[in-house]
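Structures incoming, each one as structure tokens.
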Structure I
């Protein structure tokens, strides 16, 4: 299985909560959530992902890594592998015009430009939270 490519804002680079010698990017934007939902993925520890952000008109920033949940900060990150972040040729820049329910795959409402996203929303078809892809992992004992 190839890792899924998702948007991540590389202005949110942090030290990994799992391994402080590694860099990670926080998955806290609507673009990350939309890409996860459209791929039908709910984050889980160790899930392989490729985080991507625009660099300029000709190239993107890309980091291969795995998902990890920071229980102190209450957010998910992609911890980059030993190669870290690299420049790659620019990918598809067409705007994504759909936001699918991560559970039932039905379209969710997209807000008008400038309108705030409502993370407390639920799918009108199955009742799944709009932010289910970001759910914290279960506590282990």
Structure II
């Protein structure tokens, strides 16, 4: 008697595998969107903390801040974005499926030297084109929360 699988049995197994893969695809896609939002949001929060820390530490004896642009932001050194020392700029790009918006006045926050008090308070919000959003909040004491 011959041993092995029949063609029908193989088709059934392949069919089950395809159905399982098709059912898992949206779940996997949702995990990727969530991971991308979480990572980019954490990076914004950390860079706000970095700019504040540099101001508190009086790095190069000046204030530091963050300017939010369309699909990027700049960590700068100086009393304002307009009056910054461009040699110390650090630009960070936002991934293409994400869009960034803020409630900061002029999309900028500057931290006072030594105290780290922000020039204004507000929120940055990241929105993914496939759905979902995350926000970072900055209060009047310079505390950044996600």
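Of structures I, II, which gives 137 when volume of the Cα convex hull per residue in Å³ is computed from the coordinates?
I
Using helix-only ellipticity at 222 nm (-39500 (n - 2.57) for each DSSP H run of 4 or more, over all residues; to 500) as the calculated read-out, with -2000 as its value, let me know the right label among I, II. Display every interim value, and only then the final one.
Numbers: I: -2000; II: -13000.
Matching structure: I.
Taking 4.3 as the value of distance in nm of label points 7 Å out along Cα→Cβ at positions 31 and 119 derived from one of the structures shown (I, II), identify that structure.
II
Using the calculated result 1.5 for distance in nm of label points 7 Å out along Cα→Cβ at positions 103 and 127, pick out the matching structure from I, II. It would help to have the intermediate numbers written out before the result.
Numbers: I: 0.7; II: 1.5.
Of the options listed, only II reproduces it.
Each reported figure results from applying straightforward, stated rules to the coordinates on display, with no laboratory input. Note that the structure is a prediction, hence the values are computed from the model and not measured. Cβ atoms are built from the backbone, for glycine too; each structure is taken alone.
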